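Once you scroll down, you'll see the structures, which are given as C-alpha cells.
Since every read-out is calculated from the coordinates, none of them should be taken as a lab result. The structure presented is a predicted model; accordingly, all values stated were derived computationally and were not measured. Cβ atoms are built from the backbone, for glycine too; each structure is taken alone.
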Structure 1
Amino acid sequence: MNVLFAASECAPFIKTGGLGDVIGALPKALKNQGVGVTVILPKFGDLDFKYKQQMEFITDLEVPVGWRMQFCAIEKLEQDGISYYFLDNEYYFKRHGSYGFFDDGERFAFFGRAVLEALPYLDDKPDIIHCHDWQAGLIPVFLKAHYGRDPLYKNIKTVFTIHNLRYQGVYPKNVLAELLDLSELYFNVDGLEFYGNVSYLKAGLAYSDYLTTVSPSYASEIQMPYYGENLDGFLRKRSDRLEGILNGIDAEDYNPAADPQLFTNYTDYAGKMENKAQLQQGLNLRVDEGVPIISMVTRLVDQKGIDLVLHVFREILSQNVQLVILGTGDWKYENALRALASENPDTVRFENYFDDTLARKIYAGSDMFLMPSQFEPCGIGQLLALRYGTIPIVRETGGLKDSVQPYNEFTGEGYGFSFTNYNAHDMLYVIEQAVWLYRYQGNRWRKLAERAMSLDFSWDASSAKYKELYYRLVPESSIGTKKDEIFPW
C-alpha cells in the first residue's frame, strides 16, 4: 500500500498551524504501521536553506493552469525514512509567507495540477492520494476530469481531510475555465458551485472517495448549521463517507523527559515545578509555587474564545493567579491584551509573537492551559499541555470534547476541566474550580498532573484507523501495479 500525502505545509519544513504538525507526524506513524507514505508539498520561499541544500533535483516539466503552461521543478528530500517531494515554481512560491496573496486561487490550482503531473516521476505509484484542506482540494476533481482514462491514474483512490471547515478557498466562477480548465458540468450544487462561486474545499468534498476530519465530534458538528459553514447540508449528504479520526501528537518530539528546549527535563511533578519556577523567573513574574499559572498558546482569533477571556479578565486575575499568553492574530485582540498586560505588570505576561521554544517552556511551566474555543476541529494545544502535565480547561466542542475527560472530584476520574455553553461566566466557574483544587487539594492536583503526563495521545491509535480506512478503499488484493510496470522508463 502506497499513499501520497498532498498538503501545503509539513513540519519541520513549513508550518503555520496544526496542519503542519499532522503532515509532519502522521506519515511516520503510518510507516510504523507498514504503510508506504510519500509527501508532496509546494517549495515555499520561507523554507529553511539547510533543507534546500539537501534536495535532489528530479526533473522539470510544464504544468497546465487553464490556458497557460507553467514551469515546475520536482525536488526530493529523504528524512526519517520518508520521501518528501517539493514542487518549485518561483513565480508562485518564492514569497514571504504561505497564504493570503491575491492570486492564491491560481497558486493552488497550479499546485493541485502539478501534484498529478508529478506522479510519473515519483519512486512509487500511489494507490491513494490523501489530500489535506482546501489547498489540495482540487486534486480529486482534476484526477477525474483530466486523468481518468490514463492507465497510471485510473485506479487511484482519493481521501480528503478537513482540518478546518472555515477556510474554504472560494473564488469567482471564472476560475473554472481560466485556471481549472473545467467545463460547466462541474459547476453545480453537487460539484464545485458554492453560492455562485467556486469552492476548492467543496471540490475535495464532492469528488473524493472518502472524507475524514480530525475528531469524531467535529465530524458530527459540521453536519449542523452552527458549525457547518454553509456546507452542513452537503456534508450530511456525504455522511456515509465521512469519518472523524482524532489527531495525535509526536510523542518523541514533545517529551518532557528529553525535550532539549525546556529549562530542565522531568518525569514527575517535582521536575515540572522546577520548570515553573524558572518560567516565572524568565518572565519576571513573582516566583511562587502557590500561585497557579494559567497559560494560553494560541492564535488570537474569534474561534479561540478570546472574547470570553477578555470579558472576565479581571475576575480571573482576582483569584490570585498569573496569566501568560503567547500568540499573534487580530489587532483588536492584540491591542486589548497588550493594554491589560500593561495594567497588570505583576501578574500578566503577553508575548505578542510566536516562538516554539518559549511555547514549550510555557507548556512545561504552567499549571493550567486555557482553551475556550468557539469551535475546535481537533486542537493540539490541549494534547501538548497534557503531555507536559499541564491541566487543560476547555470548552466541550470538537476535538476538545473528545480528548479532555472532565475531572470528577467524587470518583477521582478525569484529567481536565470543561464547560459546555459558549459563555464567559461558565468558563470562569470552571477556572475557579481548577484554582480551588490547585490551592487547597495539592496532593490531588499533583496526581492529576502526573496522570496527564502518563496519557498516550501519540499517533499510534489514529494511524491504525487511517490504515484500516485505506485498506477499505483499496483492498490488499487490488493494490495496483508498480509504476515501472506501466511506464518502464
Structure 2
Amino acid sequence: MISLLHISDLHRDAGSRITTEALLESLRLDRDRYLDEGIPTPDLAIVSGDIVYGVNTSDADSDAALKKQYDEALDFLARLADTFFSGDRERVILVPGNHDVSHPHVMRATEPADLPADPEKRKMLAREVGSETSTWRWVWAEFALRRIVNLDTYNRRMEPFASFFNAFYEGKREFPVDPAAQFSLHDFPDLGVVVAGLSSCADNDLFNRSARIHPDNVARVTREVAALVKKGRLPIAVWHHNLAGGPKDSDYLDAEFLQTLMDGRFSIGLHGHQHRPQYLEHRFTADKTRTLTVLSAGTLCGGPHSLPTGRRRSYNVITIDRENNAGTLHVREMKNNSFSLPVWGAAYVPEFDGSSMAFGMTLAVPPLSPIQAAGEAAELLKAGDAVAAAKLARKYPDEPFARRVALEALTLIGDWAGIREFCAEPQSNPEIIAMCEALYLLGERQALRDFVARAVVAENTDAAVKISVEQAKARVGVN
C-alpha cells in the first residue's frame, strides 16, 4: 500500500492567519488520528502549487516581500519533510501555481499601450489578445491595454519560485525559467511509482489567468517515464490548475493534454487551484480500456474569503493498492472555526456522500516480482545509489537475492540501526556477522551478549562466524 499526502494552495505569507508551528502540529495530530482510522502514514507529499500568496505591486519593496513569503514556505516545507519523512526532502514534490508567478516581474516586463483608432486594427488586435502565447494583455480592472516589451524579464517571472525550489532541494534539483523545460521527475523504486511535476503556468500572469502546460514538457515526461514504466513504475502526474470552469471563467486548463498522459500510461493526475476536493475519471477510448483518475485537493491555508460556498479548508490522503489496481481518496477537512489553530478530521464531501472515494486504475502497471525488484536494487547499488537500493531490497525480505543486496547496501551506507532491524532474525552467515558488528557499534552490549548466546549463532560452525562471535564476546566481556 502506497500513501500520498496531497496538499495544495498553501498561500504562505507573513500576514497569514496560521503560523508554520500551528499548521505543522495540526497535521501531525491529524496523522495520529487517521492512523487510528486505518489510513497509513504518508510515503510522499505532493504539493500542487500556490506555494505563496504573492504580491501585486512592483514597488521597491515588492521583491523583498515576495522573498519573505517564500522563506516562510521553505521553512514550513522543510519542517514538513522533517516531521513526515525524517528530513528526506526528495519525498516532497513541488509544482508552481498561478500565485507563484512574480507579479513584479510581469509589471516590469510590460507597459501600457494605446488602443488603435482604426476599427479593422482593433478587430485584429482583439484576435491577437485572445491567441495563445500572445504578447498583448487586456487589463479588465483598468479597461486598458498592455504589451510585453521585455520577453527576458517576462520569462524570468518564475525566478522567485525557482530560487525557492532550488533552495528547498538544496541544489540537488533546479527549476528552469524556460517554460519549455519546466518539469521534474521523481522516481521512487521502493514504492514502485514515478511522479512527474508539471507547470501549468506556461503563459500565466496577473493579466492572463488562463493555464497552459507547455507541450514539450508533456512530451518529455511521457518519453522519460517510458523506461521506468517497463520497470514496473506507476506514473503519477501533478500540476496546479483545474480542468474546467464556468462560461465566464478563463483560469483553468484545457483537458486535452490528458490524452497524451494516458498514451504514456499515466494512471493518476493530481491538482489544486479550485480550493475544493474533487474526483474525476476521464475516459477517452471507446472501449474504456484507458482511463486516468484526476483528483483535486482543497486549500490547506486559504482564508475564509477564498473558500467556495459550503467548503472548508482541506487536504487529501490518497492510498494506492498496486496489487489490486485500486486506490482510495480520503479527504481531511478543518473541523473547527479557528483559522489560526485548525483541527482536522474526516470530511463530509457531498459528491462522495462521505469522506472517501474508491477508484480503479485500468492502466496500472503490474508491480515488480520480488526477483525483478531484487535485480533493480542490484542495478541501483552498482550505479552507486546504495540508499535507494536498500529501500527497495528491504521490501522483499523473503527473497534471498534481495536480502543479500539489502545487507550490502545497508553496510555501505553504515545504517547500523537498519541492519539491526533487518537482521534481527538472521537468515545467512553474513547477516550474523553484520548483526554482531551493528549491535557493537550501536553500543547495545546486552543485546549483543544475548545475540551471540542464541543457538543459531553459538552453534554455527562457519569459520567467519566463529571469528565474529569470539570478537563480539571479547568486546562485551563474555567468557
Structure 3
Amino acid sequence: MNNAIALKQAGVPYVLLDVEWIESMKVGSSDWLHLLVIAHEVGHHLLGHTNGPARQPAEQREVELAADRFAGYVLGTYGLASAQVEAVLRDFPDDKDPNSTHPKKVQRIKAVCSGVESSKNDEGNQLLENLTKDVKLNLTSVPYLVSMARSKFDRFLVTHDKRELDQAVSFYQQAIRFSSDSMLAYELGAMFLADGYGDRYAQAIEYAYSLTKDIAYVLELANYYSSSRNPTAASIMHKYQHRLMQPELVGSLDDQSALAFAKYHLARLEAVPNEEAIWLPPLKQTLEAILTRATSLPRTDTRARLIAETQNTLGLLALRVNDFQRAKQHFLSASEYFEQPIVPTDFHELLYSNRTLNYLTSLTNLTLVSIRLTSWDEGLTYVNKLDNAYASYQTTTAKTGQLAFNYSQIAYFKGRVYQGLKNYAQAIKHYNEAIQSSPDAYLYFYRGTCQLSLGSEVEAYADFNKACSMDGHTACDRVKILCR
C-alpha cells in the first residue's frame, strides 16, 4: 500500500505497515526509520487521533505533526540525537500538495527534532544514550539479542578473543534500548570493565541504578571508585553519595557490600578529614566483624579474596590513624593472598584484574608504610616488587586506567627509599622520572633536599624556589626551616 496506517476496527487498534515501502526509504543499515514509522502510528492511537470522525486537511496536518513529535520522543529515548533526524528522513517523501492531509517534510523534520529534544530532559534517557550512541539500532527481539550477547561473552571467557567481547558489547547495547531489566545494564557494564573502559562501566552502573534505585549499584560503583579514583565514577558518586552518608546503614548490608561501603568512606575521608571521628570507629567495627565471620567459614577462593580485601582496607584505616605497625601487618596478610599465581581461567581476574589490582595496592601500601617507619631496606624490596608487578600489568592488559596511580608514584617511592639509604644521586634520578610525568611541588622539595645533601646549593635553591612558587606557604615554610 506504500504507506503505514493507524486504524481501529471494532474498537481494536491496529497498525498496518508496508515493510518494503519502509525499506525503500531506509538510509544505511540502521533501523531508525522503521522505529520512527512504528512510533508515529502508535502515537496516533495513544494520542487519541484514531477516535472520532475524519478531520479537515489543515487539522489533520496538525495531528500528523503531533504524532511526529511523539515519534521523535521515542527515538530520543532510544538514543537518537536531533542532529541525526534529517539523515534518517533523507529519502522520506515530501508531500508538497497544499491540500494534503500531511505536512511538508521540513515541518515534519522540525516536529521530530522537537520530540527528540524533549526526550533528552529525562535523565534516564540521557544515560541510555551515553551507553548506546555508538551502535546502530537493530529491531531484533530482545530475547535473541540477550542470548547472543551472553553467548558471545561466554566465548570471550573461553577464547580471550577481544572480537567476541566487542560483539557481546554491541548486542547488549542493542538489547538495553528495549528492556528495563537492570541486569542487562549491569552485564553491559561488566563487558566495558573487561575491555578496560572504566568510564563506560561507571555509566552503565549509574543507568542500572536509575532503573531500580537499588543501593547495591551505588555500592558497586563506590567500590570501583575507591580502588581506581576514576573521574567519571567520582562525578557519579558525588551525585549519589547522600545514599551512603548514614554510618548505621552498614548494619543492613552483606559482607561484600559492607566492605565496599567502608572502602568508599576511607577514600572520601582523604578530602574531609574533619569527619574521621564520626566515621572511623563504625568502619573499623564493620571491617573487624567481616574478618571474624569470614575466617570462621570454609576457606573458598571467594572467601579468601574477601578476607584479603578486608585486611587491605583495615590497613588503610590503620594508616589513617598513623598506626604504621598495625597497618603493615594487615597489608602483609593481604599481599600473601594477592601474590599467589593467577589461574588463567580466573573469571574475576579476567573481568576486573581483581587480584592484580589488589596486589599492586598491597605493595603500594607496604612501600608507603616502610617509608613512614623509615625501614629503607624493606621499602626498597617492596618498591622493586611494585615496579615489576606494574610493568607486568602494563604489558598484559589495557586496563591501566583502572589504577588509582601511575608510574610517577612508583618513581617517587623509589626516590624516598634511596634518599633514606643516603644514595642521593639515585634518589635524584627517580625524582626526575616522577617530575617528568607529574611535576608536583613535593617532588621538587624532596629533590631539593637531596641536592642540598650533595652540596649542590644552587640546584637545591632552584628546586625549593619552584616548590615554594607552586605550593604557597606550606613549601615556603618548610624551605625556611630547612635553610635556616
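List of remarks:
- Structures 1, 2, 3 were compared on percent of Cα pairs over 28 Å apart, and the highest value belongs to 3.
- Which of 1, 2, 3 yields 62, 40, 29 [Cα extents along the principal axes in Å, for residues 275-458 alone, calculated]: 3
- Distance in nm of label points 7 Å out along Cα→Cβ at positions 291 and 339 from the coordinates reads 1.9; which among 1, 2, 3: 3
- Computed 21.2 for mean count of other Cβ atoms within 10 Å over residues 107-114 - originating structure among 1, 2, 3: 3
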